[in-house]
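Alright, structures below, take your time with them.
A short reminder: the numbers here are calculations on the coordinates, not readings from a lab. From a predicted model like this one, the values you see are computed outputs, not experimental measurements. Cβ atoms are built from the backbone, for glycine too; each structure is taken alone.
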Structure 1
Amino acid sequence: MALKKKGEQKVLEVNAEMQGELTFKDPVNLIINGNFQGKLNVRGMLSIGERATVNADILGEDILIAGRVEGKITAEKRVRLVPPADVKGEIKTHLLVVEEGAVLNGSCVMGERKSNYLSLDEMAGYLQIDKDTLLKWAEERKVPSIREGGNYYFDRAEVENWLSREKVA
């Protein structure tokens, strides 16, 4: 396990075989590249690398899976499966993204948009910028956003963190 700091962001990378229960009360970017069995409770970003094998119940905010996962996955914001992800189990999340080449065998329950997410119009008004500029930033993935169908949604806290880190021209 290695704890790194990228700016104010805590990044924990696990390249070992572990079992048990991991709980993070503070936001962290957890990257699992080894094998894990048990329970994971992560605030922040959880990334499961393409060589990882995880057999666990997972509770998190934003989860990216490229490896093999079996278990119940609950994400407050989003679950994203990217190739060569192979997921077996139940997913409960606000937003599920399955890229071509990733596999999901199981079930998914998706919830309603949370009230802390703002629409494109609402966020443009909040930031006091042109709606077309914000749309361009979202399409280019310059600003944190979630695309649902043809619409973009913005988590106010994520955008405020992004603003504090970036110089917006």
Structure 2
Amino acid sequence: MKNNTEQTILAVDPGYDRCGVAIIKTGPHPIIEKSWCITTNKKDVQPHRLAAIFKNIDEAITEYKPDAIALETLFFSVNKKTVIGVAEARGIIVTLAGLHDIELIELSPQEVKIAVTGVGNADKTAVQKMVALTLKIDIAKKLDDEIDAIALGVAAAGTLRLNSYK
């Protein structure tokens, strides 16, 4: 990992139906290079949907050559089917980090909220507003998953900055 220089973070808000993805450049202030969502076809069988996530993240790694991959830890919800799909998507991203020998930064939803808003129980609207203000971007046409990935990337940039002082 490079110290005290610009680094590239591939931030992924994992999901089975949709994964938010953001490329964040670190430095004195994080800069968003690109963000998008990977949407899987609900009519496809599970292996094809997971393969689509693998392929898209692998292509992003090849294109952007990230120094780190930021990934949100698993949030347990009431819907077990959703948790299983998200866990499978996370497994793909963790595996790709290992295959490409890229540092993995895992942050909880609360850690992301604290890093972005200063409050661990901030609501989604507060996080979205701070992402827009911090990065000076228009989030009106971005999907929630995409904004979550951007917030995760901003939080991971702070983590990398802190780790560079250790």
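If you line up 1, 2 by Kirkwood radius over Cα pairs in Å, for residues 58-121 alone, the top spot, with the largest value, goes to 2.
Taking relative contact order in percent (Cα under 8 Å, 6 or more apart) as the criterion, which structure among 1, 2 has the greatest value? Write down the numbers at each step before the final one.
On the way: 1: 10; 2: 30.
Top value of relative contact order in percent (Cα under 8 Å, 6 or more apart) goes to structure 2.
Which one of 1, 2 has mean count of other Cβ atoms within 10 Å over residues 26-33, as calculated from the coordinates, equal to 17.8?
Of the structures listed, the value fits 1.
1, 2: which one has distance in nm of label points 7 Å out along Cα→Cβ at positions 18 and 154, as calculated, at 1.9? The correct label is 2. Which one of 1, 2 has helix-only ellipticity at 222 nm (-39500 (n - 2.57) for each DSSP H run of 4 or more, over all residues; to 500), as calculated from the coordinates, equal to -4500? Answer for the origin of the read-out: 1. When distance in nm of label points 7 Å out along Cα→Cβ at positions 42 and 74 is calculated, the result is 1.7; to which of the structures 1, 2 does this value belong? Of the options listed, only 1 reproduces it.
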